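Rule-based calculations on the coordinates, nothing more; no lab input. All values reported here derive from a predicted model rather than from experimental measurement. Cβ atoms are built from the backbone, for glycine too; each structure is taken alone.
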Structure I
Amino acid sequence: MLSKIKHISTRRKVLRDQIDVVKSFKQWEETCVPSYCHNNLAAAYVSWIRLFTAVEVARACVPDLKRIVDFGASVGELSHIIGADVQYDFIEQDELAASMLTRNKPDAVRRTLEDAAPGGYDAVFAIDSLEHNTNFEELLKALSKLLAPNGVLVLSGPTENELYRFGRKLAGFEGDYHVTTIYEIEAAADKHLQRTKLRRVPLGVPLFRITAWKHRSSSSAG
C-alpha cells in the first residue's frame, strides 16, 4: 500500500506541474486527468486505485505480460504502473492527451483499432472509456480480436449508482458524457467472451466495476 501511495503522490505532482487543471478543466474533463489531480485526496485515490486494480486483475490472468494495448488511454498513467518491461501500445483520439502521453513515455506506440495487431496482445485495457461511446458493442468486438489466444480484456467503468452519482456531483463532474453503464458494457462483452474476474473499487464498495474477460475456449470461471 505504501508503494502505491508513493506512486500516486509522485505521478500527481508530475501531472499538476504540467497541467493547470482548474483553468483547463473543460478541456481535460473526459480524460480522467482532473480526477487524478483532484484536490479531494479520497476522490483522487479512487481514480488511481482503479489502475492498480486493473493491472492486478490482468496479471492474475496472464502473469507474464509482454505486450498490451490501452484503449482510451488518456495521458497513459496505466503505462507507469504496468512496468517498463511490457510493450505499451495505446489508442487515444484526444490529440492533447496523446501528445502528452508520448512526450512523457517516448517508447509508447500509438495505434488505431485498424492498425493494432489482431491476436497480438496479452492484455487489452479499456479503463473508463467505453461508456463514452454509443457503439460500445462494436468496439468490444474489435478489442476482443486484438487478444492473443490466452489474452485478457480488462474493463473498468462507473456503476452510476446513487452513491457514485453523489460522489461525482460532490467532486464537481457533470458526467453527461457517459452514454451507457458498465452493466450494459459487460452484458455486451458476455456475448463474445467469458468473464473470469470481478473486482469492485474502492475496497469492495461498488463505485466502479473492474472485470477480466477471455476467449471462451481459453477461460475458466473465477
Structure II
Amino acid sequence: MTKILIADDDAHIRELVRLYLADEGFDIIECNDGEEAWQYITNHAVDLIVMDIMMPRLDGWELCRKIREQGNMPILMMTAKGEAEEKIKGFQLGTDDYLTKPFDPIELVLRVKALLKRYRISAAQMIQLGGIVLDRIGFQILFKDKEEVLTIPLKEFELLYKLASYPGQLFTRTSLIQQIWGYEYDGDERTIDVHIKRLRERFDSYESDFKIVTIRGLGYRLEVVQD
C-alpha cells in the first residue's frame, strides 16, 4: 500500500488530509512537526510527504532541504502564504508542488495522485516522448517512425532523461548540476544552458511532442505536448 506522511502541527488539517487520502486507499502516517517527520523518514520507507511550511522544531523549508539531500521523494507543500516569493523558495529547495491553504481536498487528492504517477514514470528504464523513446539501458534514442538509433553525449542524455522522468517539474540549474554532474563539480552552472540549447537544436523537429521550457530566474522543465 502506498504510504503518505502528513507533517503539520495543526491537528485539524492533518485530520482533513488523512480522511480524504485514506478514503483513496493510501496508508497515512501523521507527524506533529518537521523533526518528528524527519525522524520517521530516516527510519521508514515513505512514498510521498505532504508538509506544512510553518512548523515548530523543524520547519518545512529545512525539512524539504534535508529530504532532497537524501533522495527524490515526492514533496507537496502546504502553506497559508500565497505570495510568489514563498513558492519560488519552495521550488528552489526542491518541492514538487504547492497548495495554498485553505485548499479544496479534492484538488489535494488529484495533486497527490499526479505526483505519484510522475515519480513512477521516473523509475522506468524507457521513457516515450511522442515520436522518440529514451532507452536508459543502452543510453540511446530510438525513433518510432524509422529504424534509427541515435547516441548522444552522455551528459546530454542524462539531462534529457532527468527532465523527461519528471514532466512538468521545475529543476533549478543547481539541482541539475548536483544530480547529473555531482556535488563536487566546480564548473559554471551555465553549462546547463549550453546542454539545453544543444538538446533543443537536436530535437527541434519534435517540438510538437515535447519541449524544454525556460522558467526565467529559476531553471527548466520539460513539457509533454502529446504522448
Item to complete: Using relative contact order in percent (Cα under 8 Å, 6 or more apart), single out the structure from I, II with the greatest value.
Response: I
Worksheet entry | Structure with the greatest value (metric distance in nm of label points 7 Å out along Cα→Cβ at positions 48 and 136, set I, II) | I
Practice prompt. Of the structures I, II, report the one carrying the highest value of distance in nm of label points 7 Å out along Cα→Cβ at positions 64 and 80.
Written response: I
Worksheet item: Which of the displayed structures (I, II) returns the greatest value of Cα Rg over 2.2 N^0.38 Å on calculation?
Response: II
Worksheet item: Thinking only about mean count of other Cβ atoms within 10 Å over residues 112-119, which of I, II has the largest value?
Response: II
Worksheet item: Taking mean count of other Cβ atoms within 10 Å over residues 16-23 from the coordinates of each of I, II, which one would give 16.5?
Response: II
